[in-house]
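See the structures that follow.
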Structure P
Amino acid sequence: MSKTFIPSQYKIHASEIDNYCDLQLSGDWVIGNNIPSLNEIKNNLFQEFPSVTHLSICCSYLGEWDSRLVSYILILTKTLKKQNISVNVSGLPKGIQSLLKLAKAVPERTGAKKTRLQLSFLDVLGNKAINTVSESKKILSFIGEVWLSAQRLIQGKARFRQRDFSLVIQECGPDALPIVTLISLLIGLILAFIGAIQLQLFGADIYVANLVAIGMTREMGAMMTAIIMSGRTGAAFASKIGTMQVNEEIDAFKTMGISPMDFLVLPRVLALIIMMPLLTIYSNIIGMLGGMWVAVGMLDISFFEYYLQTKESITIVDFSTGIIKSLVFGTLIAGIGCMSGLQCGRSASAVGDATTKAVVRGIISIVVADSIFTLLFESLGI
């Protein structure tokens, strides 16, 4: 007695005498077409013929096929063998048989598959601590190498091209003026507008000049310029050096006896240290002009009155506070950008990760450093 089960695209014919089944494939088995799932064939096979021990796959009515059918048969064969069912593939086309033999030529390596481990809270915490210690060692090592490179520069032993240094100066300074101008002008406008709304309640409109001048020189000028440069220049440093790491150019420098710290990192750190105070002074002036725009246009304060009030409200200490911050911010931005590039992996995605790290770490370090400066100056009465 025999039975036949016929859904779409395949047919199972079995004889209960010798527990032998035929799996007849039909139609097109290509990527994009709906094909029966493995579970569907298994369930129909065991439901209709529970005592089957041998299965033969035939393709007399098979249409078009591609690698999807080969992988399907390969997985089906492995699945049925686990159920102690032998599979005969001699009825398949020669091309499919050759591909199956090729797929089975090299056995799967034991332990090659990834296993997902469910780590406990202590494991996660320990890994975080280990990673933190490792990153701290890398940061200290980088700081030490930059310090040694600076010493070689003072001794006249550091080697980098003056033309490259001029190009970095150009990128860090004049090329950044448009975005610094826009942001600083808007910050000055915002400070003046918010201050004007509150000071008008007390008839103290003229003190808008004090608010904008002190706010820009002590805090906002240096901080906003640093954040702009972190997203613009720090990211550029990380991406350029990271790309050189991917292209093995840094390895070539080391092979030729050229220190990457002297040739790549030191010019960028020096350029940003030089340009950050100048950009901060420029940002302060533009921010004050933005505040003057609001004061003259909204509060009917004359230009001369605003100028005199600004001149009386700020001192050299206020300017020095912003300049000192800008020097530290410039060092942090350049150092973090170059370090992220040097620690970049060997792929395109690693360059993107390095650039992201440079921006995020740069902004965080700027905010943390500014907070430390604020507490320090407050405790010193500055």
Structure Q
Amino acid sequence: MANTILTPSVIAREALMLLESNMVFGNLVFRGHQAEFAGAKAGDTIQVRGPATFTADEYDGAVLTIQDATESSVPVTLEKHFDVSFKVSDREMTLSIEDFGQQLLNPAMVAIAEAVDGYVASKYAEVYQTVGTAGAPPSTLAQVAAIDQALNEARVPLGGRVTVMNPQAKADLFAIPSFAEADKRGDDGTALREASMGRFMGFDHFMNQNVKSHTAGSLTGTIAVSGAHAAGVTSVALATDAGEAIDLVAGDIVTFAGDPQGYVVGAAMSVGASSSGAVAIEPALRLALAGGEVVSLALGDHVANLAFHPNAIVLAAVPLALPQGAGRAEFVQSRGLGIRVVWDYDKDAKSDVVSLDILAGAKVQDPRLITRVLG
């Protein structure tokens, strides 16, 4: 076929379809509306609208209460700019879009889809709720039921719940006879269908190789809170004595004596002997601290499988500006997901180059709706 078929617009539409069909995590989280953020660049923080919330009123038979739709808004930093660029030969330029997609576009979009999935999976480090035992993925009905119980107690909506497990957890779950008999679900021909482990105990279960493993930091000696802290603060001062040290990493979960709540560490913190520093925590401190409370590292190394409602995490993929100097370019967006295609000529390589890229940010927007399933 004539190479005029392969326009940036045609390629972009095909690429977007392939991107969506090859993602798992990216298809299971909330994708808000980002059309108004044209011109954003990596490192920018944008406000993304979340789903509306309402309050149920008791109708008295006479007066109807009309509510405004209250949309949540969450700041999301555009942390990732994923790109795949490749040369296109004269022969490849003569391919139909189907052949071009099979030979070049599909492998490129698989790479970007895996990058997006891995990025979303890394947001486990913002999750403070956990269920299970580190180093032991769920392998019994009772352990699967414990995941359901954890989300029930957190008042997570029943509809739409999913789990995403790593390959080891999938193998252990399939060793449960009744789990292995669960009906498969998903859209035919997509990664989501291939990843599906069926619906069981109120969850749609999926496997993804991009699930992250957490390597825990360490607390050497008996580390204590330094000074009083009011409930509601998100930073706690810690102090060390001789022979003690603090080496916490983002995603660690710590507890303070007298407070059963686990707090996720927001940023790495290292403090040597006879020194002090502050650790960023989420959620905000539930109970006031008087000072002197012993700090404990609640979890060691573990796989961070996740169980969540889609509204727990927001994924924002914003429109990318079309470069003025490029030969041909197009940005296509649908359902909160977008891809830019730039087709230009590299005079040094004496060949055409196709670049596909996506600018994205992700954040846990409602940590009540998600828990780590330890493995």
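Worth a mention:
- Among P, Q, which structure scores highest (criterion: distance in nm of label points 7 Å out along Cα→Cβ at positions 28 and 44): Q
- Of the structures P, Q, the one that -21500 was derived from, the read-out being helix-only ellipticity at 222 nm (-39500 (n - 2.57) for each DSSP H run of 4 or more, over all residues; to 500): P
- Label whose coordinates, when Rg/Rh (Cα atoms, Kirkwood Rh) is calculated, return 1.30 (choices P, Q): P
- Looking at mean count of other Cβ atoms within 10 Å over residues 260-267 over structures P, Q, structure P comes out largest.
- Source structure (of P, Q) for relative contact order in percent (Cα under 8 Å, 6 or more apart), computed value 16: P
- If distance in nm of label points 7 Å out along Cα→Cβ at positions 76 and 300 is computed and equals 3.7, the structure in P, Q: Q
Values in this text are rule-based calculations from the coordinates and carry no lab data. Everything numeric here is computed off the predicted structure, so don't read it as measured data. Cβ atoms are built from the backbone, for glycine too; each structure is taken alone.
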